[in-house]
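Each value in this text was obtained by applying a stated rule to the coordinates, not by laboratory testing. Being a predicted model, the structure only gives us computed values, none of them experimental. Cβ atoms are built from the backbone, for glycine too; each structure is taken alone.
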Structure P
Amino acid sequence: MLGRSLDDVRAILLTHGDADHVGVAAKLQKDGAEIPIYLNPADRYLVEKKRKKTEESMGAMLLKAGTWRLFWHFSRYGALSQPKIERTSDLGGGQELDLPGRPRVIGSPGHTEGHVVFHFPQHGALFAGDSLCTRHPISGEPGPQLMGFNVSNAQARESLANYESIDASLLLVGHGEPWTDSVREAVDQARSQAQAST
C-alpha cells in the first residue's frame, strides 16, 4: 500500500508497553527481525508480560459493557496471546532519535510509568499514544480526554503540560480519530473532561 517493505523499517517506536500497542513489535522480533524496538525502560516489565497496576479498580471496570467489548477486540486480534518482547533499546524524555524524521521523545507518564510521546517537527505530527484519546475505548465517548486504565490519573493530567505547547497540525492517538485542531485545544478539552469527572 505504501510501496515499502520490511527492509525499509529502521525502528519501532513504542509510546508505552501495553499489550494493545506492542503486538507488531513482539511478532516481528519472534519471527527473527532485527529491527530495534525503542521503549522507555520503566515499561519493560509490561512487554515481559507482567501485570500493570491501575489506579482504577478493575472490578468496577468489569461491570461496564465497553470493557468486555475492548477485551473481545484484544482477544480477536491477538493482544492477549502475543509473545514477550525480549530485547528493547532504551529511550527517555528529552532525546532526539537519529532516525528518519528526527523524532523528539517527550516523557508523559501516567497511563504507564514510562509512557512517552513522539514529536516529528518536520512533519508537524505528534504521536500521543495513550496519554489521551479522542474516543474513549470503554465508554465510546468522543473528544479529547484521558484514557482509562491509568497507573495514575493525577500524573496523566500533569503530563499533558509536557507537550501542550507543541505546534503540530496532526495529533495521533492510540484510541480514536486523528486530531487536526491545535494540540493545546486537545489538552484543554482533556483537562476539562477530567475535571468534570472528579
Structure Q
Amino acid sequence: MLVDAFAGDPILTHLLHGPEDEQGHPAFFRSMINEHLGGGHVYGAWEGAELVGVAIWLPPEGIAVPSAARRTAAADQRLLRRLYPQGMLDIEALFEVLGPLHPPEPHWYLAFVGVEPDRQGRGTGRRLLAPVLDLADQSATPCYLETPAAATLAFYRRSGFEVDSEQRPFPRLELPLWTMIRAPRSDP
C-alpha cells in the first residue's frame, strides 16, 4: 500500500530506482515500519479487510525497537544496500541533513503517511493523523514533518501545520523539501 502511495514521490523514485523496484520499494517501507514499531505509533486505516493508509510517527521520547523488528528491518536494509548501493548511501546522507532541521524542543515526528491513491481525498489521511495530533494537543507538544510534494502542503495546513522552511538538501537534485511544524492547540 505504501509503495502505491509513494509511487510519485520525487525523492524515493530518484534515490531508489531501477529494475529491482518491485522488490526494493516494499523492503524500504517494511524496514521503516519495523524500525518504528516500538514507538507504538504506527497507524493503519482499513476499509473492510483492505489496508488503505498508514501513518508512522516518532514520539518525543524516542522509541525502543523490539529485537525481532530490529532484525527484520536490518535484513531489509541489507537487501536495499545490495539493490541500491548508491541510493542507500544517498538516503543515509539525507537523514543526516534532515536531523538538524527538526525543532530543538521535544516533538512528534511524522515520518511517513500514505493513503492508497484511489482512496485519497476521502478523509483517510486526516483520520490517520488525528490520534497523534490529539496526543500532541493534550501534552502541549509540537509536531513536525518534511514533505517534497507541494501538492501535500494544503492537506497538512488543514491539519494545523505551517511551513517552517523550504530547503534544497539534495546536492544532485533541484528538488525542494518543505519542513512543517504544528503548534499544539490549547483547546483540542
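Taking FRET efficiency 1/(1 + (r/R0)^6) of positions 18 and 138 (r between Cβ atoms, R0 = 25 Å, to 0.05) as the criterion, the highest value among P, Q goes to P. Here relative contact order in percent (Cα under 8 Å, 6 or more apart) was derived from just one of the structures P, Q, and that gives 19; the source is P. Kindly point out which one of P, Q the value 1.00 was derived from, the read-out being FRET efficiency 1/(1 + (r/R0)^6) of positions 50 and 122 (r between Cβ atoms, R0 = 25 Å, to 0.05). Comparing all candidates, it corresponds to Q. Looking across P, Q, the calculation of helix-only ellipticity at 222 nm (-39500 (n - 2.57) for each DSSP H run of 4 or more, over all residues; to 500) that yields -7500 traces back to P. Once mean count of other Cβ atoms within 10 Å over residues 10-17 is computed for every structure in P, Q, the highest value turns out to be that of P.
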